[in-house]
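Here, each number is a calculation from the coordinates, and none is a lab measurement. If you're wondering where the values come from, they're calculated on a predicted model, not measured in any experiment. Cβ atoms are built from the backbone, for glycine too; each structure is taken alone.
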Structure 1
Amino acid sequence: MVFAVQDLHIEFGPRVLFDSLSFVVEQGDRIAFAGQNGAGKSTLMKCIVGSMEPDHGKVMLPKHTQVGYLPQDGIHISGTPLLDEVLGSVGNIVELQQIVDELSADLQKLDAAAPEYKDTLEEIGRLELILHDRDATRLRPRTESILRGLGFADKDFTRDCGEFSGGWQMRIALAKLLLQEPEVLLLDEPTNHLDLQSQRWLEQSLRTYRGAICIISHDVALLDSLVTRTIAFHHGRAEEYAGNFSFYLRESKARKEILLRQAKAQQREIAKTQEFIDRFRAKATKATQVQSRIKQLEKVELIEVEDDDAVMSFHFPPPPPGGHTVVKLEKASKAYGPITLLNGYDFTMEKGDRIAIVGVNGSGKSTFTRLISGTEAPDSGVFSFGHHTQVAFFSQTHADVLNNEQTVLECVEAAASRETRPMVRNILGCFLFRGDDVFKKIGVLSGGERSRVALVCMLLKPANFLIMDEPTNHLDFQSQDVLQRALAEYPGSYCIVSHNRQFLDPIVNKVLEFRPGYAPRLFYGNVSAYLETVEAEEKRLKAAAQQSAATPAAQVQSGNRKDARRARELARQQRNKVLKPLQQELEQVEADIAGKDERKEIISAELENPANMSDNQKLMELTQEYQQLERESEALYTRWEELSEEIELRTAELEAEFGNLG
């Protein structure tokens, strides 16, 4: 056990966040905390790390257990160079060695057959690996590798930490945690300020992390690839799911459907029993049976099915008609000091374009949005809007200029037009301002709440060209879904700066990539298609580099027909040896998935069969079998993805070595 939460109870006024919450985290666990904003996920992390006390219950942490916590915001570091700050965050090697010595002494007193013996031995091994990594010859290269992975350039290593903005401050804090390697990592929205490349690097790093991880995130791709357990919080209750986030979504829906069937079956039985009581209550010959039925009803525990939170919808105000060209840059250049972001760049956006803007932080994405919104002029070149283009622009900085003395409702109503003012309360509800929340002063809101208010103000403005810079950073899944559906049906054009692939994929048709030192590149298709193109490009470059490194002798041999035939034969042998077993296993996994899906359909039909509704034992057995099949299917789908990726990787490796396998 790494830590345990026992009978935790937290309430704010009349609102209960958790009631008797208990769960155990084991070494190597990957747990997602799921639920709507305000469900208590961040509060739970604060209780685990000890920065907040629960009303009742406790968090049990074994001696020497280290917990690392990355909050969503509120971190500011200054006064030391970046590399020194991160290097200096690791614990004293002498202290670690003392802990190892203490645990080794404890080990001598334990029975080798006892579970504590194995746990202590594993902890000693883990700490010795950390001591090995913290050797001076390894610590600095590892620190530099982490910083590069999180997007810092080598020239940043000597900069004072105070020079970095809020998003980069969070990266510094994350780098320190990854270097420290505590037994438990608590990560609250770790990808909010990361670009696509840094997200992919972090995902790989977390997969191989030696400790346990508890994570809050709206990044579905990250959760699906990383977590193995999900704890969902809803209306003061917590439910655990043995799978990743997508499994939780499917399983929670299946559980709800099964519960609804059971509740309906129970109500039919209750109605049937009540009918018997009402019919024979006055008959003396049936008195015993009537009393038995009455007692039976009194003992029934009603199956309660909680109503889902109301799913609200939002529709953009009708955009004014515009011309074919939306916005245009001609020979545009933009630089900040020695850093050139654009140099003689041409860009035309046409009606119907839905563009995702991606790239590493600092490559010019936000500057570009200011240029095409007309809020900032290029240093040289021409900027122009198309005929009747009307723009609505959401920038993260817009949250900073809101009037602190206004309430949320007053602020949004002031931004709304006469046509959109009736939509204000509805759209505020879509973006998590419900009930009395709309009467809060802007000045008391958190950074995320202010950002959502600024987003709502922008969405209410009638426009045929939308520009949004990181609109989903502070939205929960439901609000993201509301915005995504509204954008899908929006008839105008838009550009969105975001690294949220799950959000972007269904709603964009082009991707504009920014890279430091290069002109922006335009790709057709969604973000997934863009990533596939870039990965294929990287593989081709790698293969070309390997081919160019071949010796002249090898090149001469490749020209020899006999050796070419031998090489082809070797390629076939390698393909059969490496790929065939993987492909056979993949086919078997696909067959197993199909078999389980077929059995689940049969069970669903049996659960809906009226003849089975009165047999509680059978209903319970069917429900348990269905849930077991869901768990097995999830494991099979995970294996299918692993096999598919491995086949693709091995094929690329073989083709790089032997050429096209045909």
Structure 2
Amino acid sequence: MRLMMREKLERFLRPRSIAVVGASPDVMRIGGRPIAYSLAAGYSGRIYPINPHYDEIQGLRAYPRLESVPAPIDLVVVAVSQKAVEGVIDGAPLETAGFVVFTAGYKEMGGAGEVAEDRLRTLVEGRGSILLGPNCLGFVNPFDKVFATFSSGFEGIQVRPGPIAIITQSGAFGAYLFRLAVERDLGVGFWVSTGNEAGESVSDWITYGANDPNTAVIVAYMEGVRDSDGFRRALDQVDAAQKTLIVIKAGQSQRGALAAMSHTGSVVGSDQAFDAALRYHRAIRVDSIRDMLDLAEAAMLGSFPQGNRLGIITISGGAGILMADAAYKAGLDVPKTPDSVSRQIRTRVPFAAPDNPVDFTAQMINEPGLLEYSLNLMVETRQFDAMAIFLSHVIAAPSLMEVVLNALRHVRHQTRMPLYLVGLPTAEIRRQLRELGTVLIEDATLGIRLIARLAALPSLGNKKEIYDESALEPESGQWKGFTEYDIKQWLRNYHILIPRGYRVTSATDAMQKAERLGYPVVMKLQSPTLMHKTDIHALSFNVASAQAVETEFNRLMRLGTDRTFPELSILLEEMIEPGVEILVSVRQDPVFGPLLVYGLGGIWAEIFHDLRTELVGVSPAMVYDGLMSLQSAPILRGARGQGMNDLRRAGEVIARIGNLGAHLIQTGMITELELNPVRLTSQGPVVLDAAIYRSPHRAL
């Protein structure tokens, strides 16, 4: 983040003086709450209520307008009607750091509201000030006791400052999230509601949090991304600072996307594109507030396993099995306990199950020292990256709570290995466990999934060569047309395999070329406007004789003529050896630009949707990882007697296609390049069919 911008945001978040325009003596009104909250919290700066109808508001001298304030103003909170907002901005001192505009009736209303928001943006940008909103709930900075918000969620609560930043496009949802964090006693360093984002966006505030020394974890609620480049830069800043971003992104469904448009006017890009943007970064996407807060607490405590090997200790065999199953599904390894450790556990408790999960049963009631004994043995092996401990309600028993805490204290003396305890939560137990850097989880299965997500984070930020900087740029002169034949010839120039073939316009030429290729052959109708040949039976396979070639040539040409396709020809190709088929597509996303989509193809593409989406430019190594992550990976590799396919080579070809297609999209020539199927053969991936789209069309 530029130093000047950071300094402005600092003055904005940590103002020495606040003016509230539209201030009210009624502490329950929008113009009264920011003053009441800040006074109650003990804000040490100056507050200037602005309202021409009062001489005093909430015990403070009131002023008729901003120009009347005889001192510098860092922050202006605007709580007036929309028609009065621009006058407020004009009347503010030039040195004002920024404005919080509660007022609604802008972009979210469309039409005149959009025009008014553009004027507001231009006005504030011209001053070089920060703008939060409009149509927002403001912000809170508990460190400096600034409550520039009117949310009712802050009535009568004490907010403990801490390492979590909350950034949200939805004010009401964000305030609810903040309140839940407070109830859970999670320390919040700052909370920002961005509203319509006429000024600073969620991305700007994520960047600020990444560079803020008081922030370790950033949680964000988003409905859309205004600036994809800014968002990607923000993710890079999170990685560079080795911090963690946990995000809820709404608008996954078509109905959700429409709701997002009416709520904030955000442009909602494809959900898969958003996931692709987060991939390879220290970012976790969640679907619920509970997951968000659980992960935020664990990240706040620094509970990041450095691998995927999980040890499980339990007082319940059933819980141990449940947790082991959940670990398997989440991609965690539950390695067998070393034989030496198993023998020692069984010597101590003959009826224990010692092989991970380690189940020492209810014997802990008789021998409270069993927890420390078993935990020490497992930690000392260095065979595990994290420990999950199921104690159910035992930890809440007054006679056992201190025994458990002492066991964890002793283990903490020898290791910083992440410890996750599954048990009954109480405020006091949670507080003491936090002091020990131990995460308390209520649900065993959800807890295991949480561990898996955290275990993935360190490697995400450290992967090398994620994006390929040496993207190929085609020469425009090599592009000849929009038929399948034209596309394939263009691809061949970039060392992408296609079947041997010819374009023909007469039956005689077709028969001669078929003899040259060798039977059987494939025949396909060609026209610049023909996209889906299978739908109208505009292709033939296994054409095995000259007579059949002539017959199929005449049939296909009649079909094209009857349907008035222009510039008709026939593509004659060799038959390619059998093999698994994939789909490779490069398409334009309205927010993130060109996307690379690949996965199981052919007739299965639209049935199973086993596809991976990446931002274009991803390296061949990352494409290979993506192929291996698909459910169909065993099929793609080669299964049940099929030859083994070289998926690393496939990754190279797919990445190259992504770069080529992105170039065409960025030049405005096309909106999508779709190659389906691409057959995996012993010679490498071969493009069997190709289509270009030059206008919006249905998604897969």
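Given a value of 8 for relative contact order in percent (Cα under 8 Å, 6 or more apart), point me to the structure among 1, 2 it was derived from. Answer for the origin of the read-out: 2.
With mean count of other Cβ atoms within 10 Å over residues 319-326 coming out at 19.5, pick the structure among 1, 2 it was computed from. This value belongs to structure 2. Looking across 1, 2, the calculation of distance in nm of label points 7 Å out along Cα→Cβ at positions 31 and 287 that yields 4.5 traces back to 2.
Starting from the value 103, 74, 59: which structure in 1, 2 was Cα extents along the principal axes in Å calculated from? It was calculated from structure 1. Each of 1, 2 could give helix-only ellipticity at 222 nm (-39500 (n - 2.57) for each DSSP H run of 4 or more, over all residues; to 500), but the derived value -16000 comes from 1. The value 2.5 for distance in nm of label points 7 Å out along Cα→Cβ at positions 127 and 151 was derived from one model only; which of 1, 2 is it? Corresponding structure: 2. If you line up 1, 2 by mean count of other Cβ atoms within 10 Å over residues 271-278, the top spot, with the largest value, goes to 2.
The value 4.0 for distance in nm of label points 7 Å out along Cα→Cβ at positions 95 and 631 was derived from one model only; which of 1, 2 is it? It must be structure 1, since only it matches.
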